[in-house]
Structure I
Amino acid sequence: MALNASYVGRTFGPTQPYEVSRVKIAEFADAIGEPSPLCRDRAAAQAAGYPDVIAPPTFAIVLSTKSSAAVTHDPGLGLNYAMVVHGEQSFTHARPLHAGDVVVAQSTIESIRAVGGNTLLTTVTDITTTGGEQVCTARSTLVERGA
């Protein structure tokens with residue numbers, strides 16, 4: 001079944017507020033092998049000019065994945081998730097996420113296009129504080145194989 005092209009431009013969200021914590025930042029840093037003390041030591045982060053420990057740039061995947069799940073699980077889109085591989089991911093940061101941030105994410109389907117025997121679904125997820133400050137934009141492309 002082909003993806004529903006009428007979904008291009010459709011926005012999902014925002015997600016429920018997510019509070020970024022020191023514990024989650026440290027766990028994520030450990031998981032990806034990020035050694036920076038800015039991710040674990042509040043005093044070091046403050047000495048570097050941040051209000052608290054900062055998250056590695058790819059921490060935004062935690063938030064964008066929660067938001068894009070609303071896209072991929074919408075039955076009207078017609079995505080066969082069993083046939084999906086992750087094709088591409090990028091992040092553009094206005095500033096680092098830091099402990100104490102309370103953020104929401106909102107995903108928009110940017111494009112759906114056929115390439116060979118596959119369909120590419122590109123989403124753009126805006127991550128903002130609950131006060132409306134832009135923190136990060138995540139762009140993701142999923143490939144539905146054999147569509």
Structure II
Amino acid sequence: MSSDFSELLAQSNALCKNTLMETLNIEFVDVDHESITAKMPVNTRVFQPDGVLHGGATLALAESVGSAAAQIFLRRKDIQVRGIQLSGNHVKSVREGYVWAKASLVHGGRTTQLWEIRVVNDAQELVSLVKLTTMVLSQ
């Protein structure tokens with residue numbers, strides 16, 4: 001990973017302080033020219049009452065990594081990014097370890113973007129497939 005990418009990871013993680021991302025222990029762990037990846041621990045803080053990962057926590061992870069990707073890859077300082085539509089299909093339960101979310105651009109329009117976020121478990125098995133539409137707002 002280049003030093004530019006390391007700096008992006010450090011900046012992204014610093015922005016998580018005192019936010020939902022910090023509450024859920026979401027950490028950005030990888031970035032390259034096309035995607036960004038974050039991880040979240042699966043524990044009692046993100047469980048449903050029956051002891052499996054809550055879909056809402058999974059979607060919070062997905063929206064967090066997708067919104068960060070939009071902010072990073074649009075490469076503009078004079079904008080704010082907002083998620084305007086989020087949908088996910090949950091296909092596997094998780095009871096322990098981490099889930100990993102990788103956001104990749106599907107469509108990069110001037111005002112709206114479409115992101116695919118694949119959430120996998122530690123064994124790289126698909127847990128959720130999420131689609132996020134973001135919108136650019138001028139600051």
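Of the structures I, II, report the one carrying the highest value of mean count of other Cβ atoms within 10 Å over residues 111-118.
Details: I: 12.9; II: 18.8.
Going through I, II one by one, mean count of other Cβ atoms within 10 Å over residues 111-118 peaks for structure II.
With distance in nm of label points 7 Å out along Cα→Cβ at positions 63 and 95 derived from the coordinates and found to be 2.9, which of I, II does the value describe?
That value comes from structure II.
Taking helix-only ellipticity at 222 nm (-39500 (n - 2.57) for each DSSP H run of 4 or more, over all residues; to 500) from the coordinates of each of I, II, which one would give -8000?
Only structure II yields this read-out.
Quick check: 29 is what I get for percent of Cα pairs over 27 Å apart, calculated from one of I, II. Which structure matches?
That value comes from structure I.
Rank structures I, II by distance in nm of label points 7 Å out along Cα→Cβ at positions 31 and 47 and report only the one at the top, that is, the highest.
Largest value of distance in nm of label points 7 Å out along Cα→Cβ at positions 31 and 47: II.
Computing distance in nm of label points 7 Å out along Cα→Cβ at positions 39 and 55 for each of I, II, which one ends up highest?
Largest calculated value belongs to II.
In terms of relative contact order in percent (Cα under 8 Å, 6 or more apart), which of structures I, II is highest?
Working: I: 30; II: 23.
Ranking I, II on relative contact order in percent (Cα under 8 Å, 6 or more apart), first place is I.
A short reminder: the numbers here are calculations on the coordinates, not readings from a lab. The structure displayed is predicted, hence computed values, not measured ones. Cβ atoms are built from the backbone, for glycine too; each structure is taken alone.
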